[in-house]
Structure I
Amino acid sequence: MDDQPLFFADRTEAGRLLADHLARRNYVAPVIYALPRGGVPVAFEVASRLNAPLDLALVRKVGAPNNPELALAAVMDGDHPITVVNEDIMRLTGATEDYLRREAAVELAEIERRRRLYFGDRPRPSPRGRTVIIVDDGLATGATARVAVRGLRGQGAAKVILAAPVAPPETTSLLRNEVDELVCLTQPDRFAGVGAFYGDFHQLTDEEVLALLARATAFGT
């Protein structure tokens with residue numbers, strides 16, 4: 001918990017500060033996984049500093065009925081798609097199983113669109129046997145991060161680190177049991193959303209993500 005929480009000019013600054021912190025931990029040959037789109041500029045700075053390959057954890061939030069910003073669940077693609085449900089939000093909003101299945105299918109279709117757009121047939125690094133660092137621009141409920149953690153563990157990651165510039169303490173407490181390490185630069189008691197801790201928190205475009213991924217091809221393998 002932070003009495004004086006950090007504020008970031010933009011995701012690039014947050015990424016550089018996070019990278020400074022992670023660089024001191026001396027991870028051996030990690031793979032960096034960004035939670036798109038917002039996590040990509042943060043993860044880019046981490047991958048650059050650690051000279052590590054940058055990939056995407058293609059996860060999508062399933063919004064609650066009449067409140068799409070509230071995470072009802074999250075999904076991750078793969079041979080066997082993973083869904084993690086926030087049961088408290090399900091009960092609070094009265095969302096039905098039919099609603100969840102329908103909205104999850106929509107988000108999985110968007111994941112597939114992004115996979116084709118961002119990668120096409122380009123090979124991607126494997127997490128099997130590697131230390132993976134999952135990076136986002138902030139954690140609110142942690143639903144999407146939790147799916148990414150479970151998905152990458154299922155793909156054989158040897159060690160999973162979750163890293164973000166900002167998150168409320170209740171979320172980090174819940175997620176610590178899911179990962180080998182959790183790194184968070186600031187954990188404000190008063191949390192009004194991730195964007196409240198950034199000067200520039202614009203919604204990234206596909207073009208911005210593609211440009212960062214292209215630049216990241218020069219990083220380590």
Structure II
Amino acid sequence: MNAISAHPADTPARSSVLVWDAAVRVFHWLMVVCFAGAYLTSESETWRLLHVTLGYTMAGLVVFRIVWGFVGTRHARFSSFIRGPKAVVRYLRTLLSRQPEHHTGHNPAGALAIVGMLALTASIAATGWATYNDMAGEWVAELHEGVSTAMLVLVGLHLAAVVVSGWLHKENLARAMLSGRKVATPGEGIRSPWWIVAVLLLSAVLGFWYLQWNSAPASSIGQSAYAHPAR
């Protein structure tokens with residue numbers, strides 16, 4: 001049925017509904033903190049242990065997000081937002097026409113950025129681990145830095161896209177990732193925020209940080225044999 005010809009009474013009322021579960025939101029902001037912290041400490045021997053810890057944390061977060069992308073809530077699942085090239089092109093065209101397609105969860109272009117960031121994060125962690133453990137030559141360290149730079153560029157593009165699409169859609173996407181709520185019809189929302197998963201994820205990360213900091217020798221911070229496992 002054409003939505004324009006539908007009687008107003010037959011159109012579900014749009015209101016603020018829960019779209020992003022707590023686990024997705026905690027994952028998102030942990031990734032923001034970890035990448036920013038790892039990048040800022042990438043040239044500092046003093047903060048070497050922090051840099052390594054944040055890099056390993058990012059790797060663990062990617063594993064969690066992949067699992068949650070298959071078993072998580074409706075809009076967290078990859079099947080709900082990953083689309084082919086045609087869908088991405090179509091969405092970008094609607095943006096240029098200033099009449100963007102409405103997507104309650106991730107739009108096709110945003111989904112592409114998410115997949116790219118997950119792949120780059122995995123590459124950063126792998127090359128950083130190899131460099132840190134002296135398992136390869138200088139080319140791996142250079143690759144590590146190159147992939148990290150690519151990640152920084154992609155993050156910048158993602159932030160710009162969030163601002164532009166948020167303006168065109170007339171919605172605050174950053175606030176939605178904090179509250180988990182967006183304007184949509186009731187049937188498009190999710191029933192539970194799954195706080196238990198979010199708490200377990202945050203506890204695992206904080207527990208790992210505690211173990212890293214307390215099990216490392218005091219001399220590990222500031223060693224001259226500095227590597228970049230997370231940049």
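With FRET efficiency 1/(1 + (r/R0)^6) of positions 118 and 174 (r between Cβ atoms, R0 = 30 Å, to 0.05) computed over the structures I, II, the top value is the one for II, the highest of the group.
Work out which structure the value 3.8 belongs to, where distance in nm of label points 7 Å out along Cα→Cβ at positions 38 and 102 was derived from one of I, II. Considering all the candidates, the number was obtained from II. Source structure of the calculated read-out (relative contact order in percent (Cα under 8 Å, 6 or more apart), 28) within I, II: I.
Comparing I, II, where is percent of Cα pairs over 33 Å apart highest? Top value of percent of Cα pairs over 33 Å apart, among I, II, belongs to structure II. With helix-only ellipticity at 222 nm (-39500 (n - 2.57) for each DSSP H run of 4 or more, over all residues; to 500) derived from the coordinates and found to be -21000, which of I, II does the value describe? The correct label is II. Determine which structure produced the value 17.2 for mean count of other Cβ atoms within 10 Å over residues 70-77, calculated from the coordinates; the candidates are I, II. Of the structures listed, the value fits II.
A short reminder: the numbers here are calculations on the coordinates, not readings from a lab. Worth saying up front: this structure is predicted, and the values here are computed from it rather than measured. Cβ atoms are built from the backbone, for glycine too; each structure is taken alone.
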